[in-house]
Structure I
Amino acid sequence: MAQAVHGSVLDDLGVRIAGGELEAGQVLTLAALEEHYAVSRTVVREAVRVLESMGLLVSRRRVGITVQPTRDWNALDTTLIRWRLRGNSRSQQLVALTELRSAIEPVAAKLAASRASQRERTRLLELAAQLQALGASERGDSPEYLQADIEFHDLILDASGNALLAAVKEPIAQVLAGRANLGLTPARPLHDALHNHVLTAQAIADGDPLAAEKHSKGYLDTILGEVLIIHDAAIGEAPEFESETPDTP
């Protein structure tokens, strides 16, 4: 009997669905999952309950547990994002989240230029300087760079003064961390991306909404170009699912 390979039934089953091993429309049963993972019925029920809350599964009497199509998933759930970044759809997930950032962050930067507090403006300049220094020393792939980058983008979203824009902080943090964990963040960041981070911070500090929007769009255009290259390179690769469990319930 297979054991969960990612620490829990929930994690393993979630990765298998998010990665496409278990396809939409496939019907599972509690008994088969219980046998597959060699765990109690209670553990299986709890995992299924959580996956149902995320839109990945639906349970119906006399039908079973059905895997749902991606359109029904809670796409901004941070756990689901992590699972998708670990599976075959990682490049598509990077593109989709970067496209979301491109739609949101320039607007947030524009609003932040008008609404940010003086403390927020000062902190953005400090973070931009830190990113620039780490990038110049070819530490763009370091934990310190990732931490500063996440704080930089979180702060722009918070400083927008719009709670709905700020609500996407966690998904954005996940895509930044996901790129780093996959080894896709360059040690020396692309000049246009890093330079536009600095210019965005300066525009917000100066209270220039149009410049803040322009330079935020500038770094996101560069980043989107990077992830599209990653996506194009991934097309045609052999499927690579991380679970070591050959049998499928």
Structure II
Amino acid sequence: MDTRFLGIAELAEAPSVAVVVDVMRAFTVAPWAFARGAEKIVLAESLDDALALKAHHPEWLALKDGPPAPGFDLVNSPGLLRSADLGGRTVVQKTTAGTVGALAVRDAALVLCAGFVVAEATARLLRARACDSVTFVVTGEDGHAEEDQACARYIAGRATGAGTDAAEYLRRAGGSRAAAELAEGVRQGAHPDDVALCLELDRFPFAVVATWEDSLMVLRPHPAPPAADGASARALPGG
């Protein structure tokens, strides 16, 4: 498998297969939304677009980075989202980096959105699809975010079948600037458990696939293919 690791600005053309990585926090939040019952997640280009989508679909819930704001129902925090009841709901998500990265590769044949919480499921799906070339989009800090780099390289190692040890990659992510800012309260709209939740390896047994539906980019969970050794994926938590 040929792998590339690029920041959003470095995407000169749509890759055939893209894994968009945002550990802290967009693509930790998205799997949590599915675990809390969300049917789908729609990615918005801007905050105004998110509010317009909600206005057109009043039953949808809008989610953003930062503190709560008028018109938005949720913030981009796994710690705050984990107690939400999203059964059957559609969530409109707009964040600073993750959603931007996913929309930048909308024309790819396969787009996966990932963090550590869905790392193994993402790697298994790449292996099952026999992907020859994969572009990992490192969304944070213009492609230099340590937590996103670490997660991308960990998934790449797992996707090639290597016996990659997660400990060093999780250590790198835990020492990142994003982790420090969350722990110190620099970033608004956060919960004290956010860093730990973002570093919870393989919390969920599904990958997150993005597809183009009715002029919108939509995320849905995709069950992880069986492990090569026949081991089962972790069970989805009930709460």
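Every read-out reported here was derived from the displayed coordinates using simple, explicitly stated rules and does not represent laboratory data. These figures come from a predicted structure and were not determined experimentally. Cβ atoms are built from the backbone, for glycine too; each structure is taken alone.
Some notes on this structure:
- Per Kirkwood radius over Cα pairs in Å, for residues 122-225 alone, the highest-valued of structures I, II: II
- Distance in nm of label points 7 Å out along Cα→Cβ at positions 10 and 202 derived as 2.8 - corresponding label from I, II: II
- In this comparison of I, II, the computed figure 0.55 for FRET efficiency 1/(1 + (r/R0)^6) of positions 26 and 106 (r between Cβ atoms, R0 = 41 Å, to 0.05) is attributed to I.
- Source structure (of I, II) for relative contact order in percent (Cα under 8 Å, 6 or more apart), computed value 31: II
- Read-out helix-only ellipticity at 222 nm (-39500 (n - 2.57) for each DSSP H run of 4 or more, over all residues; to 500), computed value -21000, structure in I, II: I
- Identity of the structure behind 7, 28, 28, 19, 13, 4, 0 (criterion: P(r) over Cα pairs in 10 Å bins from 0, in percent, calculated), options I, II: I
- Taking distance in nm of label points 7 Å out along Cα→Cβ at positions 58 and 218 as the criterion, the largest value within structures I, II is that of I.
- When mean count of other Cβ atoms within 10 Å over residues 34-41 is computed across structures I, II, the figure 19.9 traces back to II.
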